[in-house]
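Each structure below is given as structure tokens.
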Structure 1
């Protein structure tokens, strides 16, 4: 599940969050909902104070994000050969059958092939990134857009085990014509069958994370101590820090707490949101190594990124 890539630049990230700011405690029966899925843990330790909700059709947010990505990357619609959507399984079932067509027509992408990557839950976007790079095997491809999106129509459904879901669409541009913000050194995703059956344990989750992370670091020629930052999933804060320690990642390298507080868990878009937030605050630096990480019941995925010259 590890990929070796030519130096394709990845950059021009754009986030489109739900436009309505909400507080979890305003969801009807919130305390009872949280208690039913949280196994007695205190919600205050979750770290999520607000979340964002989409009030318009999801394609409007996708179009907004992609349009800003193209503008930032200096790409025209005619340059884009492929548009890769990534979303979690429940969201995929909610998309209208003409969703891709609506997005392509709104953006004027008349010669662009749509793709969708799903069925890996919140890990889908890292597979989509690898898939997007693979499309450059065609020498005529110069630009590929990858979009991660997740949204929840019913507020009660946002309350999940160790997670509070928000809505977002995030896009980025892959190009062979420039260095981008980062490049992908290696990536991988592996499956935990026990998680798919709802029988995952700490041991089974740690095992799949250990195997994936070790393979990705080995393929990228890096050690855990060389990671500048880890862009983690926006899950229950104490659990996220514990899981990081259990696989040899230093908790102080994780970047997620502030975006978790503001936006909640935006499904498979989290690592992209956290990369954007980190870059705006501190800057991605050329030559430094970063880890994008996603996890879900049954899956663990990560991608090793290196900062590029700007």
Structure 2
């Protein structure tokens, strides 16, 4: 197993726990990914500290660097999201290089609560509200699959710190976590303390709720699979009869299949498509649904070529 260790309390606790099991220690590799969105002095200090932890535990060590700043400058997008994508890709490469079939991260219940709140603020459905998956496929290659596992989702942030204290391990603190211009940091500092005062078990309740939402998302996917397009289109009557959530999953499946981004396929945009599909008009129209352009005629709903640039709403253009 490849353990993703940043140097903070959570991932250090993960390494301390797993390395304390004699039958596991020889199967572990502690990995650290350095990216260039933080000052080099801080990033290098974290890398050194993680290596010290690996040496103390007698566990193999692996390290990689990613150039997130260059990717953000070239392609744009959210810097944190870009860094996260590059970090997971680097972890998958290190796992294959070290013959590891699993990458293990230290996400915990408080992370889950923060993630669900952020998803709610985006207006996410069951898939988004399912939060952080306990297990998912990270990569697949001829050499075999690499699975991402998060075994600490039933622990809380304070548990990690207590584990490090018991082991007399001083963890590093990432200064960027205090930057409340970032949504997650603001939620952590301003929202979570209030929720915990109102409901002390809020984080663990979020873990339970996320599992329910994940189950609902799987059910939606199962239903949506029953409605594949035939030659790129569906009978209009068929889609008009679907529940909004199912229609949304049908369209997201098509976007995923085409390698298109899903963020702009919002509930509001899906509602716009529903109105057009159900309104009884026989006039041809084109609906822009995020990255998809959809032609609605008297009898069919068909996916056209991809729209230019994502849209946050569903726009209807009348046919001539």
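Check the numbers for distance in nm of label points 7 Å out along Cα→Cβ at positions 83 and 203 across 1, 2 and tell me which is largest.
1
For relative contact order in percent (Cα under 8 Å, 6 or more apart), find whichever of 1, 2 sits highest and give me its label.
The maximum falls on structure 1.
Upon calculation of semi-axes √(5λ) of the Cα gyration tensor in Å from the atomic coordinates, which of the structures 1, 2 produces 28, 24, 17?
The value was obtained from structure 1.
Quick check: -14500 is what I get for helix-only ellipticity at 222 nm (-39500 (n - 2.57) for each DSSP H run of 4 or more, over all residues; to 500), calculated from one of 1, 2. Which structure matches?
Only one of 1, 2 returns -14500 for helix-only ellipticity at 222 nm (-39500 (n - 2.57) for each DSSP H run of 4 or more, over all residues; to 500), namely 2.
1.00 is what came out when FRET efficiency 1/(1 + (r/R0)^6) of positions 115 and 299 (r between Cβ atoms, R0 = 41 Å, to 0.05) was calculated for one structure; which of 1, 2 is it?
1
Given a value of 2.7 for distance in nm of label points 7 Å out along Cα→Cβ at positions 163 and 179, calculated from one of 1, 2, which structure does it belong to?
2
All of the numbers you see were taken from the coordinates with simple rules; none came from a lab. As the structure is a prediction and not an experimental result, all values here were calculated from the model. Cβ atoms are built from the backbone, for glycine too; each structure is taken alone.
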